[in-house]
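Derivation of every value follows stated rules applied to the coordinates shown; laboratory data play no part. Since the structure is predicted, the reported quantities are computational estimates derived from the model, not experimental observations. Cβ atoms are built from the backbone, for glycine too; each structure is taken alone.
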Structure P
Amino acid sequence: MPSAAKLLDARADLGALVAAVDGGLCIVADTLHPSAVVVAAAADSATIIAPDRIVVTVPGAHAEGRSFSEFHRVLLMDLKGVVLDERRVEADAAWAHALVHPTDPALLCDFIMGQDGSLLAVIRADGDALTVREVFPAEAFVNRGFSPDGTRVLLPPYPSDPNRAVVATWPELDIAARLEVAEDLPEVQMGIDVWGGFLDDEHVLLLATEQGPIVATADLGGAEVVPLVGFDAVSDGEGFIEIAAPLAPDRFAAVVWRDGTRQTTVWRLERV
């Protein structure tokens, strides 16, 4: 794999991987006997959705007179790079963030369009066939994390409306729980950021923008902003957590921003 390659995904057993390199897609089907296949696809995401299937998202070609893509191609490939099926998603100047389900051959993909919001879609593979379905078209959520058992998904708010996060059921995507800043966390001053996820099947992690981590139960009950012992020493009293992601039931990683620099840290939660 070239040193400039960007890893996009790897199988859980690390037996296969897919990476972006030089405007193409590099697939290694067997890391024990590596022989890379390079596909001419400038992918912004690639997800191994089954042992021998990959879902790839590729920004479409610019229309004449346009400086940005107005759609994404969604491709289903095998590990040889053969395109088995293709769908199209209409999304202007977007980049894709794919969240794979822990057990189903499906993913929840967020096509992020900056100030124009985002488009959430369920992408599912059934053999050699691909289906794409837009979800929550009237809402402003981002995909952040499935519960370990795969029955729920945490959806923090898109930055344009940072005042509500929800947990939805899977695969129905019915909203099962809501967290409203005004009602449940009035001490949160700037709303809920886009980061977080499930700590375990019973608890979630969210992030109060430029304020601190939020821990709640899986039904978004008992939410509270958790103080971090020693944070002032790490942040010099002026920094804040820019990104937060669960690592285990009792710990999470955080990127701390201070004075124009970023530091990756790990924090333990005393009680979850």
Structure Q
Amino acid sequence: MAEVERRRFGNLVTKVKDVQSNALYYRRLSWFLFGAEMPMLTGGCFLDDGRLLLSDYNNKKLILFDDSYNYIKHISVDGWPYDVTRGRGEGEIYIVLCKSVILRCHLNDDELIIRDRIRVPDDVRCVSVLDDVIFTGSRSAVSMMTLDGVILEALPKAGGNTYLASSSLHRKFFHKDGDIILCRTLDGNEVFRYEDSHLIDPRGMCLDHDDNLYVCGYKSKNLIKITHDGQRGRVVLNRLHKILRPMAIVYHPTKQQFIVTSYGEDTAFEVYQVSCW
């Protein structure tokens, strides 16, 4: 790992050089901004306009930030939101509540309008939407379902709750099975399996603009990058800057940036920018 340089740029900003000569910058946001309880930021997505929306499980809220990661507001929800993702239409989002429900909503001028309540198994925690298919992740299975909640196929898996990432570019999706990362076609057929001894207890995962997959290791406390074809992988960060228990990761749709959330730590999330030297 190359030498670490630290600079101040507004809030604390750190530049990290890795062995592939990428530069990663982060911005810390502290938990006390968010609610009465220590927030547990278990999921998130970027909206069409570049703003960031995170799910705060502990405080039963969504948290909205502007495109510079400045706090805007809380949005209360009736339940414990574990994950949130963009839908097909402008302003459409899907929220997983830990009460056997996925909410299909519209975010209009920062007001959350519920359009539909989709019943799902009670252990579903994570969600991704691509075209007219909803992908859900639970402790025991990854499921594909219609937009009105009809299960098309359930694929058994192990290893606790699974995050998901789906690609419109290569028409496939990703999930974990134990400590192994699986890539599947949209109809569920396996494309590849990726296993890395450096990755222990995978949690959040996201795709960059080239469909490379980034995965947080919760117990390994690191960040792994896997090529879109599964042929190569490497440790991007042996450790994050302050976060010890990385939870969710979300890649910006237009910038070379991603955020990593913590599991109830003083640093709520860190923002990294990837730039080539």
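A few comments on the model shown:
- Which of P, Q yields 22.2 [mean count of other Cβ atoms within 10 Å over residues 79-86, calculated]: Q
- Highest-scoring entry among P, Q, by relative contact order in percent (Cα under 8 Å, 6 or more apart), is Q.
- Computed 7, 32, 38, 20, 3, 0 for P(r) over Cα pairs in 10 Å bins from 0, in percent - originating structure among P, Q: Q
- When Rg and Dmax of the Cα atoms in Å, for residues 47-94 alone is computed across structures P, Q, the figure 12.4, 41 traces back to P.
- Computed 2.9 for distance in nm of label points 7 Å out along Cα→Cβ at positions 143 and 231 - originating structure among P, Q: P
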